Structure formats: C-alpha cells, structure tokens
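Listed next: structures, encoded as structure tokens.
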Structure 1
Amino acid sequence: MKVQSLSDIYSSLNLQNSTVFVVPKIRYAFPDSDYLYLLYKPILDSKTYQVKDISFFQHYKFVFKALTTKNTILHYHWLEFQDMKSLLGIPWKLLSIFLFKILGGKVVWTIHNLSPHTGKWEKTHQKIHSWMAKISDKVHIHCRSISDIVTDEFNFTKDKLCILPHPSFPADLINKTEAVSFLKSEYDIEINSNKPTVLYFGNISEYKNIEESLDIIENENFEVQVLIAGPVKKGQEKLGERLIKRTQENENYFLIPDFIPDHQIKYFFGSADFCFFNFEKILTSGSVEMALSYEKNIIAPSLGCLAELLDDEKVLLFSSEHEKRVHLKALTSRFNNE
C-alpha cells in the first residue's frame, strides 16, 4: 500500500472532471490551521475536480447532483455524534449517504479515530462506522501502521484503503524572546524564560488528559511552566472551569481558553520548549502535527500514527506511565543543562 495524493485517490475511482462534495465545511478563513483546507488545498484550483464543501443542512445537494451526473464524489469526515441533539441528525446523514450511493455516486471516507473522543456511545458508533466502511469505495487513513486496526475494527478489506498523510501546517518560527514579549503585551502572561515551558495547544477536551498531566508535574515536582491555549470544546465546560480554578492557584500555570487566530499561533509555539501529549486512545492528532511543524520537542504516546514518529529525534514516545515521567524529566533536565 503506497502513499497517494488526493488526486491519486480520486483518479482511482475512474471519474473525470468530477465534483467533490466535502463534509463538513472547510474553514477558508483559517488557512494556516484548518485541517480540511490544508488537505484540499492541492486541488482547490484544479480543473479536474470542483470542490464543494457543504453543511449538515445541505446534504440534499450531493443527492440531487447524483441524479444528474455519475461524476460525483462524496468525501466524508467525522461521521459521529456527541449528544442527543446531534444524534437526531444522524438518520438524515445516513439516508443522504445511502441515496447518493445507490444513485451511483462514489464515496470516500476518512477515518480520523475509532470512536469519538468523548468515549460515549462507542457500540453505536462502531455500527455506523462499519456500515460507512462497507458502502465506501475508498477509505482514507493517514498512515500505514493503523491499517490492521481499522480493518479489524470496522470489518472491511484492505483493498479499499488508501494512505494520504495528515497535512503539515505552515509554520513561522520565531525566537522565544519575541514570543514571550507578545504574550505579555497581548494576554498579560508573565512567562519566565529561565524555566522550561510546556505547551498544550488546541481544543480543550477531556481526552487530552490535561488535568492528569498537571497531576504528574506536581507529584514529581517538575520545575516547569504550563501554557494551555485553545477554546473549550462544546460539552467540556466543567473541565474548562476546573482548569481556570487550577491555573489561578498556581503561578506557573497559564490558561487562554479562547480560539487562537492563525497569526498568533507562532507566539504560543515560540514561547514553548516542548509539548506534552497525554492521550490514551488516538489514531492521529492535528496538535502533534502542528508541534512537529514548529520543530518542538514532543512527548507523546506510542499509539496509532504517532508510533511512526519513533525515529524523529525531537519526539519521545512512551508506552507506560514510567516512560512518560522519564521523558518529562529528560526534557526538563535538558533545558536546565542548556
């Protein structure tokens, strides 16, 4: 199974001059941080493919399009629900996909994770995803090492699989002095450049185990500063409240629970000495990819596609609680020695 481009994947469906419907919407306003924009960027100006991103309420569009032409591709991402409200929308999504398929449309599905990060309704999601894998013409994954995992989980053959790595993020590298100065003026954050700073960047959610990470730092008495930046994900408001309280009680903890605009991302990574990812269940991670683009030292679990980072000299992978603590101590000591 070789790595392919998006054009390679679509070309394998034997369609010419196709319309590609993308779900969900592409956030064109965030070209430096939106996964979907970066994924489709190589073909946005293509004469071969016309990319149309659509919302939940616009699913009828790809069904109607399939009525008039067979040169239509539906590329679907994140087919899941988080609560009872979003569950009510699942029948509409599945019906639309089913009608599109029987009308002759081609379906590509990207597997981002085995189940939603919330960990809720896993059996229901497994059934939905198994059905999606069955009716898809191509199933897109980000790395070779998870091929057995996804085919076993969703019960489909590997001939449907295609590999296109997670897109890298554009990065504007700046020095720590400039970054710390900006955060001071913009957010009134007093980062001490003589202490190592650990960054948690991106949506604040339970699956990232940020609280558990803080417990480790405190229990092991690691002399580090912690910078947490990103919006609190819907449904995670209680976690946000706990982190606000915790950061208020510790002068070495800093929290910006807001969306960070593209032009400010460089200052957060520029102020950091390393990033600590404390996932327990993950296939891919945009936050890790962004940290790699900014050339940060990284501590991450040896899970999913992250396991393929073993040979990257800036990445320390752990498979146990002991290794996690050893790596934290190593990066803290490295900073002090330098």
Structure 2
Amino acid sequence: MSVRDLDPLEIAQGVLAREAGGLAAVAAGLGESFREAVALIESSRGRLVVTGVGKSGLVGAKIAATLTSTGTSAYFLHPTEAVHGDLGIVRAEDMVLALSRTGRSVELLQLLPHFERLDTPLLAIVQDAHSPLAEHARVVVELGPMEEACSLGVVPTTSAVAMMAVGDALAVALLRRRGLTREDFAFVHPGGVIGRQVGRRVRDLMHGGAAFPSVPDTATLRDALVEIMEKGLGIVTVLDASGALAGVLTDGDLKRILLGGEGEGVLEEPVVRSMNRSPRTIAPDALVAAAVRLMEAPRPGAVTSLIVVEGDHPFGVIHLHDCLRAETPDPAR
C-alpha cells in the first residue's frame, strides 16, 4: 500500500492514543519527587528560571508562561543566550527548572557549574533519573520510558506532551496550595495591575522594622506628623502600652485637621482624639492580590495602605504603590 493511501484520521487517532497512554503512565508513576518539587518551588525566595533546548525549550517557555500566570514568578532562559551573557540575571535566591528528554543536552550541562557556584537549587524533569542532568539535580521528576507517537519513534511527541503536562501539574498544584481565586488570576493578565507580584505574600512587600511608622497613644498630633514625614508612607500607627494597635492617622487626616481653622495649637492635641480606631488590617501571609482587593473595597471607601498584624499587634504597613510596582529581572545582577 502506498503511503498516500494511509488514512489521516487513523494516523491521528493512533497518535492521540499513544500520547494519552504516555500521559496515563506518567500520572501513575508520579511519586514523592513531585511533592518535593512543589515544596522546593514554594520555599524559594526568588524566581523560577525555566530552561531547555529544542522541543524541551519550547515546552519550557510555555511552562514558564503558565507558572507566571498562576502566581509563580518564572521566566524562560535559553541556554544558548545564557552562555552569551544572560546568565547574569540568575540570582542565588532563584531556583532552576531544567527540562530535557534525555538529560544529556550539552547546552544544559554546560550551565550546571554556574548554578552550582551560586548554590541555586536545580529541579529536573527528564525521562531518565540516571542521566547527567538528573544526577546534578536536587529534585528529579522522572517521566520514565515511553513510546513516541511518530512512526519513526524519535521525534519528541509523547515525551513533549508529557513534559508539558507535568509543568501544568506543577502550576496547578502551586495555584491551589496558594489559594488563588479567579480574581487573583485576573490580575496577571492584560489590563491587570499586579503582574508578577500576584503570588507574593504581604510580608514580602511590607514596610517593617525601622521603616514601620508608629507612635504611642500618649503622643501628640505633632509627634504623629513628624513620624509620617520621616517614614514617608502617609500613615502612622498608634500603639497602646502593650503594643497593640489602637488606631491610625493618615496625612489626609492631618491636612483636614490643620485646615479646620483651629490654630497652631491643635498640633499639641492628643493623637487619640483624631485617630481612626478601626483601620483595615491584613495578615502577613495573605496574598498581595488579596491586599489590593481589600484596599480597593468600595465600602467604606478605598485606602492606599493596610496595617499588617498578627493578633492585635502590628508590625508592618503595606502600601498600594508597593503592590503595583512591577517586578522585572535586573540584568546587572
């Protein structure tokens, strides 16, 4: 029979059946290493650098895009571009997700000394857990042997689909464990405002320590004004003797007081007389997207800052400008 007599529909059905079988085998074979991979990404304080060459590289670019859109700050680094200067954007606090069907791609292996020098954790998705790439990885998600869907048995088809599916599984597992909602997801798409920040926690962006604006409840309005000016956040917290949050005063409150015609002596009035006793607060481990939603709540009205509290005790302020500031890789680092 001539090749031109082959039925395209039968060929397509055979391809899909082999790829579906490969996915089923990968799903059945996933084990503890997948949990370790998720835990490793969750523990990272930096970004996830996804890399691969050939078909694995194309799959990697898609995985990086999916991760970013679901709350994990990720970007794709092409190995060839990496050795020509782009390695400089990889930081010690980042981690690397390397994709390779064989685990023997020379372009990837030549990057390993740089990652090891930075002590950047390496996560690998490969078919063979005993390959050179896998042996250098902290966590290996092994796809296992599978039949490629092409008639030649060499074109990455089933393996590429399986690799992409595992990347999707990582993204969805991370999304669900972070508790992201449809509203959070909308922030990272065109027209959204949070971009790469969506998966970050409030504690990552808040102003704490010496930058935390506070005065005791015995302070005057003058004391509050000085603290607002020094800390530059447009707000000051008022703390009682136990350190609990008693209220807040904003620069807007002060402007209204000073324009109220009560004279200069008003600045010597106790801050507790003018403070807001019911400020909006948020927990340090809340998502930044949740903080933005709370700031923009229509009732009783939008605000630009939230007080970060644990129990009754505040220890930080998160400002809307911090949430909206885009996070972009610094090529100089």
From 1, 2, which structure was Kirkwood radius over Cα pairs in Å, for residues 23-214 alone = 17.4 calculated on? 2
When distance in nm of label points 7 Å out along Cα→Cβ at positions 55 and 167 is computed for each of 1, 2, the largest belongs to: 1
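Check the numbers for FRET efficiency 1/(1 + (r/R0)^6) of positions 79 and 223 (r between Cβ atoms, R0 = 41 Å, to 0.05) across 1, 2 and tell me which is largest.
1
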Quick one: P(r) over Cα pairs in 20 Å bins from 0, in percent came out at 27, 41, 23, 8, 1, 0 when computed from one of 1, 2, so which one is it? 2
So if we calculate distance in nm of label points 7 Å out along Cα→Cβ at positions 7 and 207 for every structure here (1, 2), which label has the highest result? 2
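Compute volume of the Cα convex hull per residue in Å³, for residues 119-278 alone for each of 1, 2 and report the one that scores greatest.
Biggest value here belongs to 2.
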Taking mean projected area of the Cα convex hull in nm², for residues 63-150 alone as the quantity of interest, name the structure among 1, 2 where it is greatest. 2
1, 2: which one has distance in nm of label points 7 Å out along Cα→Cβ at positions 175 and 271, as calculated, at 4.4? 2
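Throughout, read-outs are computed from the coordinates displayed, never taken from laboratory work. What you are looking at is a predicted structure, and each value in this text was computed from that prediction instead of being measured. Cβ atoms are built from the backbone, for glycine too; each structure is taken alone.
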